[in-house]
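S.K.: Listed next: structures, encoded as C-alpha cells.
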Structure I
Amino acid sequence: MAKWRATPAVEGRAATDADVKAGCAIFAVDGEPVDLDLPACAIVREEGVGEPTPVIVIQAERIEDGSVAIGYRLLDGGCGIASLEDVELLSEPDERFR
C-alpha cells in the first residue's frame, strides 16, 4: 500500500478504450469526468454483496443516466465498477487496508 498513489488513473477527461487496454481505466462510455483527485483510496459498500471492500479508485465519470460511475482496482489486482453512492472516499489508506 505504500505505492498506492502510483496506481495509473484517468483524471480530468473521459476514459477511452485505449485507457482500458492500458489498465488506466475500467470502462469507456464517453462519460463526463467528475472532479476527484485520483487515484484515491476508498471503501466500496454494495448492498447485499458482502463486506465493505478497500479499493483504489482510478476513474470517476458521470454517465448517460446522470449517475456517477466509479472504476476501481481491488487490492488483490482485480477491478470493479460501483456507483458513487456505494463508495466512501478516503484521504489515504486506513486500518481497513491492512
Structure II
Amino acid sequence: MAFKIILKPIVFLDIDEAVNFYAQQSVPLAERFYNTVISKIEHIQHNPLSYGFVHATVRCARVPHFPFRIFFLVSGEQIIILGIAHFKRSNRFIRKRLS
C-alpha cells in the first residue's frame, strides 16, 4: 500500500538550499542529488515503517550517496515529510517543525 505524501512547505526550501549548494560544484551533481531525494521519498512512501525513530514519532531515512537525512512521521495513511537536513545538523530542529 502506498501512503499519501505531504511535504511541509519548508521542505521545499531545504531541497532548494541543498540543490543550490551542489549546483555551485556541478549541475549534474545537483540533479543527481534532487533525483536521489525524490527516489528516496518514493521508497519511504511504500515502506515507511522500515525506518527507525529519531524522536518520539519522527522517523529518519538516509539519502543514499549524500550526507543528508529525510525526517518524516506516519499519521494514519499519510506520511508527512518534516525536513531534509545535512548529517551535521542536530536533530533538535525537527521539534520546531512538529508544531
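Rule-based calculations on the coordinates, nothing more; no lab input. As the structure is a computational prediction, the values presented were derived from the model and not from experiment. Cβ atoms are built from the backbone, for glycine too; each structure is taken alone.
S.K.: To test your reading of the models, identify which of I, II gives 2.0 for distance in nm of label points 7 Å out along Cα→Cβ at positions 42 and 66 when calculated.
M.R.: Only structure I yields this read-out.
S.K.: Taking relative contact order in percent (Cα under 8 Å, 6 or more apart) for each of I, II, which is largest?
M.R.: When relative contact order in percent (Cα under 8 Å, 6 or more apart) is calculated for I, II, structure II comes out on top.
S.K.: Could you figure out which one of I, II the value -1500 for helix-only ellipticity at 222 nm (-39500 (n - 2.57) for each DSSP H run of 4 or more, over all residues; to 500) was computed from?
M.R.: Computed on structure I.
S.K.: Taking FRET efficiency 1/(1 + (r/R0)^6) of positions 26 and 90 (r between Cβ atoms, R0 = 30 Å, to 0.05) as the criterion, which structure among I, II has the greatest value?
M.R.: Across I, II, FRET efficiency 1/(1 + (r/R0)^6) of positions 26 and 90 (r between Cβ atoms, R0 = 30 Å, to 0.05) peaks for I.
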